[in-house]
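Following this line, the structures themselves.
Rule-based calculations on the coordinates, nothing more; no lab input. All values derive from a computational prediction rather than experimental measurement. Cβ atoms are built from the backbone, for glycine too; each structure is taken alone.
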Structure I
Amino acid sequence: MSTGMGPAADAAAAEAKGRRVGDPFAPEQPTDEVREFFGSSFADVEHFVRMLEEEGEIRGLVGPREMERLWSRHAVNSAAVLPFLPRSGQVLDIGSGAGLPGIIIAICRPDLDVHLAEPMARRCEWLSDVIDEIGLDNVTLHQARAEELRGKGRADVVTARAVANMSKLIRMTTKLIAPGGSLVALKGRRAPLEVEEAARELKSHHLAAKIHEVPSIMEEESTFVVVCKRTK
């Protein structure tokens with residue numbers, strides 16, 4: 001994922017690491033455990049990762065320092081949400097960006113009605129290309145901010161990765177979550193602190209938060225999944 005500071009800053013960061021934007025890199029390879037984990041979905045996930053390897057940096061979707069760990073830091077990390085998805089129904093991924101975790105969800109759960117919300121036109125163009133090339137017929141793409149989708153329906157699960165802290169996420173998504181539904185946010189080690197800081201928002205929006213530590217099958221560092229279930 002880009003640093004968010006622009007191409008020049010990304011280039012400087014890459015050069016500081018000994019690699020400039022556009023320089024060759026050694027793609028990370030999926031392990032046998034990763035292949036087994038994704039099972040019948042592996043071929044499409046691999047296709048998606050290969051697309052990111054070829055175009056992610058050029059299109060400003062993935063930062064230069066991330067190009068050599070697309071499997072561990074992005075595909076596998078995004079898959080941490082899979083156990084927390086509904087058995088059926090609608091999932092809304094906000095701030096989809098490169099398609100993480102939205103595209104991974106759509107590939108691994110073709111039975112779900114997956115909606116991707118992304119405000120930036122160039123990222124929507126990328127997502128549209130991915131949807132068409134992989135042939136995902138369970139995805140609806142919205143060029144919109146999360147707030148712009150209010151009043152247009154509610155999802156059983158709303159997902160978010162690298163979008164905002166928990167307090168802001170709750171304010172952004174509370175009107176998008178169906179009764180009995182959940183906000184599922186991918187977080188790092190600061191997850192407990194973010195949940196603590198969001199106590200007021202959780203209470204006022206009738207959400208109960210639970211933090212799940214999900215060990216990575218490729219890295220030592222775990223992923224933290226925060227599930228905020230609507231209680232009223």
Structure II
Amino acid sequence: MGFEMIWPSLVCMTFAVGLVWAEYRGKRREQWLFKPMAAAFFIIQAGMIGPFGEPYGRFIFAGLILSALGDLLLLPRDKSLALKAGMLAFGLAHVAYICGFIWFPIYDLSPLTVVGAVITFALVTGVWLWAHFRFPGEHELSVMLYAPVIGTMVASAFHVADRALPIWIVAAALMFAVSDLFVARDRFVVREPRNNLIITPLYFGAQCLFALSIAAAGPGGAG
């Protein structure tokens with residue numbers, strides 16, 4: 001894909017760089033500008049590719065919309081209801097991506113499927129233990145329910161990688177998962193600017209890759 005196809009992703013990441021600066025310096029007004037703009041451009045990226053002709057694209061586009069909604073809901077720092085709604089939006093985004101991945105009629109296991117299953121088991125177990133020992137009681141259950149959803153998204157990405165989708169879809173899934181874990185750390189454990197140095201680049205990079213994967217989907221995504 002040439003520049004004329006990927007320029008929205010480049011613009012998205014440019015706004016993401018600005019957002020990292022605004023988050024690190026605590027500039028709230030700039031955060032309210034840069035985050036919605038970055039989210040808008042990963043949606044534009046998917047829209048330019050044309051996601052509506054096949055089921056995979058429609059699921060991914062739905063996930064991108066839900067992710068953008070989650071971005072907006074997490075902008076207010078001290079609103080408990082907005083935080084819960086944002087977590088729900090991101091959880092549904094993971095579900096949309098899972099639906100996109102499992103739509104491909106691939107029923108045999110590959111080495112990557114096994115690797116993905118092992119990573120998912122380790123990820124979910126680690127998050128459960130982390131939540132149990134480090135999270136406030138009111139948030140422990142939410143995180144423990146959220147972890148299997150993230151893990152399933154990662155495992156399903158491994159299953160279709162290098163078959164129906166390019167191998168880099170694994171990177172997108174892992175980036176999204178890791179960014180979510182650091183969001184949880186920032187909101188529930190230790191709030192510090194350094195968290196955003198990890199969250200923002202990984203999250204927006206993942207969404208751009210998900211959007212670009214619509215163009216790279218192999219046979220089986222249509223129908």
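Identify the structure, out of I, II, from whose coordinates mean count of other Cβ atoms within 10 Å over residues 29-36 was calculated to give 16.5. This figure was derived from II.
Taking mean count of other Cβ atoms within 10 Å over residues 101-108 as the quantity of interest, name the structure among I, II where it is greatest.
Details: I: 26.9; II: 15.2.
Once mean count of other Cβ atoms within 10 Å over residues 101-108 is worked out for each structure, I has the highest.
Can you spot which of I, II the value 0.35 was calculated from, given it is FRET efficiency 1/(1 + (r/R0)^6) of positions 125 and 189 (r between Cβ atoms, R0 = 30 Å, to 0.05)? Attributed to the structure labelled I. In this comparison of I, II, the computed figure 27 for relative contact order in percent (Cα under 8 Å, 6 or more apart) is attributed to II.
Which structure, out of I, II, was helix-only ellipticity at 222 nm (-39500 (n - 2.57) for each DSSP H run of 4 or more, over all residues; to 500) calculated from, if the result is -9000? Structure I accounts for this read-out.
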